[in-house]
Each structure stands twice: as C-alpha cells, then as structure tokens.
Structure I
C-alpha cells in the first residue's frame, strides 16, 4: 500500500467518522422531536426508529475509531453492572438497568446453545 493509498484511506475513514457523528446527532434530534409530538403510534414508531439508528451509528462510529463490537459490548456490560450498583440511581432506573442486564444475559446464553 503506497503513501497515497494510506492517505486516501485515512481521509475516507475521517469522512465516515464525521458522517456517523452527524447521523447520531440527527437521530437524537429526531428522537426528541418524536417525543415532543405525543404518544401516538407514529410517535412511538419514530422514537423506535431513532433509538435503533443511534445504536447502529454508534457501533459503526466505534468501529471506525478502532473499537471492536466486543469491546463496546464489554464496556456496556461493565457500565450496566456499575449502574446496577450505583446508589444514586432511582429505584425505577435501577430496575430498568437490571432488566437490561437480564435481557443481555439471556441473549448471550442463547448464542452459546
């Protein structure tokens, strides 16, 4: 791989990183907009679309920053465990975190079988 190829590869990676950052911000804006509209099915569908976009673009951004999906997943698991232990969380948020931990454990067990 020549110098120009490496330079083009770096430029392409930077462009993709910037695109993913923009997509995350746009999706966050769309999420906030859908939440301000109301509780109808369309608002719920739009919120779901925005949330999944944020997750997807975050994984792509992480990959372009040199992180593997496994690293991101492991960090998420660690944050969830710490969040479950954090006494600053309200009981409602703590129960949400526990539910996410249980779901992720179930998913990991399904993959092993």
Structure II
C-alpha cells in the first residue's frame, strides 16, 4: 500500500532538514535531499509499524482479559445464559435465578 505524503524541507547550516506535512511530529535530516527523503520514509514506516503493533498488542491483551474473566466466572459456578453476536450473559444460580450476573459486550 502506498501513501502520498508531502515533504516540507529547507537547507540548514550543514544538513537538509525536513518534516512531513501530514505528520509534523516526524522530522529528520539528511546530507542530501535524497537522503532526507529516505530518512523521512523510514521514520514514517517506523511510526506506522509501531502504531500497528501497538494496536495488535491491545487487541491481544483485551482478548486475554476477556478469557480470564470468563474463566473466573466459570470458577465461581456462573453459567452462560445467552451467547449473542456481541454479548454474553452469565448468571449465578446462587443468586436470584432470573437476574443476570454479568453481561460481556464486544466493542
């Protein structure tokens, strides 16, 4: 997948300096304009890669937490009452038999 980004650059005392207009937090330098362009591409790739791995890690952690919660509910003798596309309802028979104990929702 290719992205079209705008490079803003200027000549410093020793190096070419530049940043991406769409991502001003990405700023770097290079000995030549070509080196500056490559450095900006690398910085952008690193930012995108870190962002995507963070999102994958967050998804994994959320799944692990959900699995652990379900394990705890089953350990407490809660039973699954209903499984929906985006929710699950557990109930503890020791409590009121018609009252839901826990509703897990997928967001």
If Rg and Dmax of the Cα atoms in Å is calculated for I, II, the one returning 25.4, 77 is structure II
Calculated from one of I, II, helix-only ellipticity at 222 nm (-39500 (n - 2.57) for each DSSP H run of 4 or more, over all residues; to 500) reads -15000, and the structure in question is II
Computing relative contact order in percent (Cα under 8 Å, 6 or more apart) for each of I, II, the value 20 comes from structure I
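Where a number appears in this text, it was derived from the coordinates with a stated rule and is not lab data. A quick note: this is a predicted structure, and the numbers were derived from the prediction, not measured.
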